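Each structure below appears as structure tokens.
A short reminder: the numbers here are calculations on the coordinates, not readings from a lab. These numbers were taken from a predicted model, which means no experiment stands behind them. Cβ atoms are built from the backbone, for glycine too; each structure is taken alone.
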Structure I
Amino acid sequence: MVSRDSKSLSVTIRCNGADAVGVTVAAAQAFGLDRALDIDRAARLAIIVEELVFNLADHGGLDAQGEVELVLTHEGPAIAILLSDNGAAFDPRGAPSEEAIPERGGGAGLDLVRAWAEILDYRSDGGWNRLGLRMPLTA
């Protein structure tokens, strides 16, 4: 389910694990358009959301019935990103940088997230994980 007001300063997206990547990335793209972000910042926002939610599905134990909530808020010169899920606890602040996964040819996803956004907070409580980030809209 997507709760969305055109041109709103904030949008909340709730979905299950089976649809989470597609739904949250589409919502991030629409939010970027609604907020008239420049093409680079809009693309970065969508990529950040895709990396985080894909990691939940791929590594976080988020099954098809798992729940994901994404809140995007335009706060002056930044976009606040709050991602909540009921998958396995994982604090990305403690993950090593450039941890390669050779069989998938990657491992740079969290490094991209860290390069483009500041991880403000992570909490795991009552079976829910909450990750807060801030993506600046200026260089």
Structure II
Amino acid sequence: MGNGLDGEVGGFLLDTHAFLWAAYESGIVKLGARARAVIEDPDALLYLSSISVYEIANKHRLGKIPEYASIAENLIATIKQLGAEELPVNFGHAYAAANFDWGNRDPFDRMIAAQACAEGLVLISADAAFAGLRRVEVLW
């Protein structure tokens, strides 16, 4: 895959809001205790989907997340500072996201869930929408 993921490597995929809260100084308190412990663990393998980068940059452009403007304007540096690795979208992720038997129609959620499932990553998210998806382990 080019990023070190082969299905056997464990790790954690940050949902978009989890990344924003972890990167935002006052947002860290919004994280669940288990999620915060993983994010603050220097040995944890953290990943952020390229879909999340698009979602953040697009919402910033549209003025929907003004409280996260400093993060959005310095997004790549913030990702690196947090220690997260890039998880690019590949054909398999896109195909799986389109074909998930799951009622959630949010394309960002579907893609992130497909990536977590395909790569064997635990999804860090407070989003209740993922609770109905049995094939993805969620941590909060």
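Overview of values
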quantity: Origin of the value -10500, where helix-only ellipticity at 222 nm (-39500 (n - 2.57) for each DSSP H run of 4 or more, over all residues; to 500) was derived from one of I, II; calculated: I
quantity: With distance in nm of label points 7 Å out along Cα→Cβ at positions 68 and 84 derived as 0.8, matching label from I, II; calculated: II
quantity: Label whose coordinates, when relative contact order in percent (Cα under 8 Å, 6 or more apart) is calculated, return 23 (choices I, II); calculated: I
quantity: Entry that produces 0.95 once FRET efficiency 1/(1 + (r/R0)^6) of positions 44 and 108 (r between Cβ atoms, R0 = 25 Å, to 0.05) is calculated, selected from I, II; calculated: I
